[in-house]
Structure 1
Amino acid sequence: MSITVLYFASLRDAAGRDSEQLPLPASLRGLYDELRARHGFSLPAERLRVAVDGSFAAWDSPVHEGSEVAFIPPVSGG
């Protein structure tokens, strides 16, 4: 059972990829904490938005087999 994780902006740069397939996590926060340790993400979860299957979600939302999870950092620009 797996999910697809999408990375954007600084998270994509740190991970060195724009997506990856991972085992189904117990929680979104736990997933981000694991990925933060693995890829060296500097942003805490509180600074991110998370989306599940194309819709913004709460950090305690359930994740299901085949879900697409996106971690979205704050965006700056001009």
Structure 2
Amino acid sequence: MRIDKFLNSVNITKRRSVAQDMINNKVVLIDGTVAKASKNVEVGSIISINFLDSTKMYEVLKIPTTKSTPKSLQGEYVKELS
């Protein structure tokens, strides 16, 4: 699954356009490498998002099969590391 779709479907971002904007501004990294919107996410990947004052890191546990997932099930797909 593409990184922009993944961030949206597991409720890390509210809209896919927000995820795409973050990727275009090079604040999203996958395994330490700046991500492009077309980059695929795999189980075990570490996603880092650099905000102005902090960095959040997530480990991919599972790839969703649907376009969106309930916020209550976010823990099944990603684990927040920091």
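If relative contact order in percent (Cα under 8 Å, 6 or more apart) is computed to be 30, which of 1, 2 is the source?
The read-out comes from structure 2.
Given that mean count of other Cβ atoms within 10 Å over residues 4-11, derived from a single structure, equals 22.2, which label among 1, 2 identifies that structure?
Corresponding structure: 2.
Every read-out reported here was derived from the displayed coordinates using simple, explicitly stated rules and does not represent laboratory data. In this text the structure is predicted, and so the values were computed from the model without any measurement. Cβ atoms are built from the backbone, for glycine too; each structure is taken alone.
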